[in-house]
1. Of the structures I, II, report the one carrying the highest value of FRET efficiency 1/(1 + (r/R0)^6) of positions 220 and 420 (r between Cβ atoms, R0 = 41 Å, to 0.05).
2. Using distance in nm of label points 7 Å out along Cα→Cβ at positions 60 and 380 as the calculated read-out, with 7.8 as its value, let me know the right label among I, II.
3. If log10 I(q)/I(0) by the Debye sum over Cα atoms at q = 0.08, 0.16, 0.19 Å⁻¹, for residues 68-275 alone is computed to be -0.30, -1.19, -1.52, which of I, II is the source?
4. Where does the value 2.7 come from, among I, II, when distance in nm of label points 7 Å out along Cα→Cβ at positions 36 and 196 is the thing being computed?
5. So if we calculate percent of Cα pairs over 19 Å apart, for residues 108-211 alone for every structure here (I, II), which label has the highest result?
6. With percent of Cα pairs over 40 Å apart derived from the coordinates and found to be 37, which of I, II does the value describe?
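None of the figures in this text is laboratory data; all of them are computed from the coordinates on show. Here the structure is a predicted model, which means the values were calculated and not measured. Cβ atoms are built from the backbone, for glycine too; each structure is taken alone.
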Structure I
Amino acid sequence: MTPDLEEGPDPNDVRRHAKKMLTNIEYRQKYCRLDFYRPNRKQLAFHNLLSPEIMLRAGNQQGKTQAGAAQMAMDAISLYPGWYEGRRFVVPPKIERPYQFIGWAGCTTSGKTRDGAQVKLLGDIRQQGGLGTGLIPLDNIVGRPTMARGISDFVDTVSLRREVGGSAVIRFKTFEMGREAWQGEPVDLVWGDEDPSDFEVYGECQARLTTTSGKIIWTMSPMLGLSPVRKHFKERKPGTSEILMTIDDAAVSNGGHIPDEEIAMIVARYGDKASTRAYGGDMQGEGSVFETPVEKIKHNLDPATFPPYWRWLWGLDFRHSGSGSSGHPFAAVLGAWDRDNDTVYIVHAVRMMGQATTHVAAIKENPMWDAPVAWPHDGGRSAGIITGETVAATYKKLGLNTRPKHATFPDGGYNFEAGITEIDERLASGRLKIAAHLAEAFDEYQGYHRINGLVHKVDDDIWSAIRVLCMDLRFAKGVEEFARFKRSASGTQVAAGTDFDVFTGAAN
């Protein structure tokens, strides 16, 4: 194939040859690969999101491009498997255009688009019989793909047959072409792979959805750190949703493709870039708030094995700033305190939007839901004009064992930087450990950084809840102490437990 080729392989020729040489099952395995696509748990969550703008953020070689291609293939030909619960592109928008579906796919350069999105969708057209070995079935490819002039083996446009009738077209682009290349026709689905470095291309993608009510999917490893597109999702702008997929999610034991026994070696190979390349964390351009390596703060302990005299406490960070899908989400963490060694083990974390009833329901799914609950000082604000009830009182009314006062240090203060210092010292000395399965907590940890010396308070919800827990740690209770709360809440009259500061002995 020459660099100036205007048309790619003929799918009819590929089909005729393949059906002579292959059995039916061999043909399906090679040219109907979408039928055999089985997403891992995070890929599945990505596919089933309903937001108009969706990001799948992950480390390297963990299946993010594969998932993006699978979504584009399903939507373009309107063929959805039984497990799929996401949005379906079945009925075309009510606008005049020659196709029932238009999709755009692009990456940073022509080479990366060709070797990434193009190969995943169409197969390697440089190989004999390669067309149709991607996630778009060969039988749905109509006519020869149109090739881009001057770029070796780079497809410009491919036409498709849809399972619901009608036709579709996918156009391949690059970020280096600039915003002008991302202007023009109304598009149903835009798929961007990796970071365009500025917001201009992404803004044009948003504009393409105006008359189609279409969707944007973006897959990336954030090697450029907190870029404008990454920030757009990190700040949870209205209409956006994000799924984080780590190397652990891509493990064979979790339905992925990476052998479990190789994960530690891969993480070690990445060195100081492991937080991004293995765990999808933002590459840091400025100093991180915490310096203790992630692997040193993890634990794999089973809470069921904890001694009965260890003490338990929840820490909350209330939702604020914004409505709907905007603003900071609610977060809650559950910690067990080994008081003899002054070590806190975070065993459970919740981060979610929604209302107080939803938050409380999520906490009550945990067997230790009735442990004392520490809450931040902003919980003293009014939760509603009509009731005059505070935010903290609302959660107590819904059944949580909330503390009577907001969290403070023993001296009565609740300075933010003092809380950061307390956490930092505990992490460095091994006195604060986080359960290894809490991916969202480690994501926040790796992205927590300072700008001009100040902590950038974005995407810090779980760690804010941990800070609150650490401040009020002296009020953690043993199971037998707070179990009385549960019995009382169920209607049985029992003696109330004494609530006191274990350091000072003063009643609270």
Structure II
Amino acid sequence: MALQHNVKYAPPPTIAEFIADYAPGELFFNWILGPVGSGKTTGIFFKLAYMACLQAPSPRDGIRRSRAVVVRNTMPQLRDTTITSWNYWFKDGQAGTWKASENKFLLKFDDVECEVLFRPLDTPDDVARVLSLEVTFAIIDEFVQIDKAIIEALSARCGRYPPQIEGGATNWGMWGSSNPGNEDSWWHDKLEDEDNMPQNWVYFKQPSGFSPYAENLENLPGKAGYYASLADGKSEHWVKQFIEVEWGWSLDGTPVLKTFQPLIHVNKRPILFQPNLPLVAGFDPGLGGSALIFGQMDHNGRLLVTSELVQEGYGTDRLCKEKLTPHLRLKYPGLRDFVIAPDPAANGRKDTDERSSVDTLKKNKFIVKFPNGDMNNRLEPRLQAIEYFTTRITPNGPALVIDPSCKTLIRALSTGWRYRNKKDDEKGDTPEKNKWSHPADGFGYLCRYFHLSDPRYSSDNAKKRFVPPRTGSGGYHAR
């Protein structure tokens, strides 16, 4: 049976589904994310007992033998939390035998024998020892703290025990539990984007602690009131991450944009392209990273962000030929009026040859415009333009509406686009240059274009007045 590529959310019993899920005869990965106190650590242990029962008996003596390694990123955490939780359920002398000198428990019941090895990842030597093991299963406690390279290498050690002379492994794989980490983590991109999640991974997400479906309440102090009491005095960031099961954001820098609300500004359904309206792409060029953010302004003054093109390693000429032209042809049939609004600095920035990015766009037959002749690429005017849309409500709803397919832009505006930490001798706030800054900058140029072109907007800094388009012309352009 091939493992289904899916994400499990609610209602409970999420833990029970997690324990029972596996792919017979294939390498499988199960990950469960939940609030503190939700029983997920207990779940990863009982999944091991369940999987050990499914191992075929040895042809030699009929014993179902398997071996598992339980990993935590430090020895103190392994000892004080993981092993303590294990010993609560699987007691020495009752469920098996504990060998303290080896950090090993021999789990024995009925015809089952499972060696359970507990290993930290404190030092390079610890990592090397873990990655040389031959095991049936690998279990990761607080998996968001573990590097991608370790997960990938450890997966290659699964299914190596028992040896073929004992019948080999019947089923093998890796699973783990965790509270949510930060959106910066590679885990977030792997688990939250189904297009990026491998087919043999299954992701289980427990309900919020505040949800009527919250799990394990009967075993928590205060029962149903546990999470309300726990949240008292905690920061909003902590509550969302450790109770509401939402991925956090890095505290290394604060988000640039504080007025963006995904629940308000991200449309529930795809936005339909309107061929009778001009299409504009805000463009942040660069060989290291570039972004085109496409949008239209409707007759109610709403900015409709319809799609995105985000890439690395593309000069402007190659971008036009291999990305932009195919995107326009496939995404925007019947397109009549298309304008690119680039970073004003692109007018002098050299691309892969002696031409500027603007020259290259024009060479590829694209129309490039700077509304009102605006050549200012400072952050402040762009933020002013963005907030012009994020803070307004029109008769038809929010003035900013983003298509749900624009995942990179949504992530950038939520938390990825942020200020870098300043050194003591630095002045001012400068956004960090990362993979989120390019789509955010492209979006800023898109907003700036429509902001300056909107007849309802006026600015003392505008050097040219807005002239409404002639009847039958392409739309909202500054002359």
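1. I
2. On the way: I: 5.0; II: 7.8.
That value comes from structure II.
3. Values: I: -0.30, -1.19, -1.52; II: -0.39, -1.28, -1.52.
The value was obtained from structure I.
4. Values: I: 3.5; II: 2.7.
Traced to structure II.
5. II
6. It must be structure II, since only it matches.
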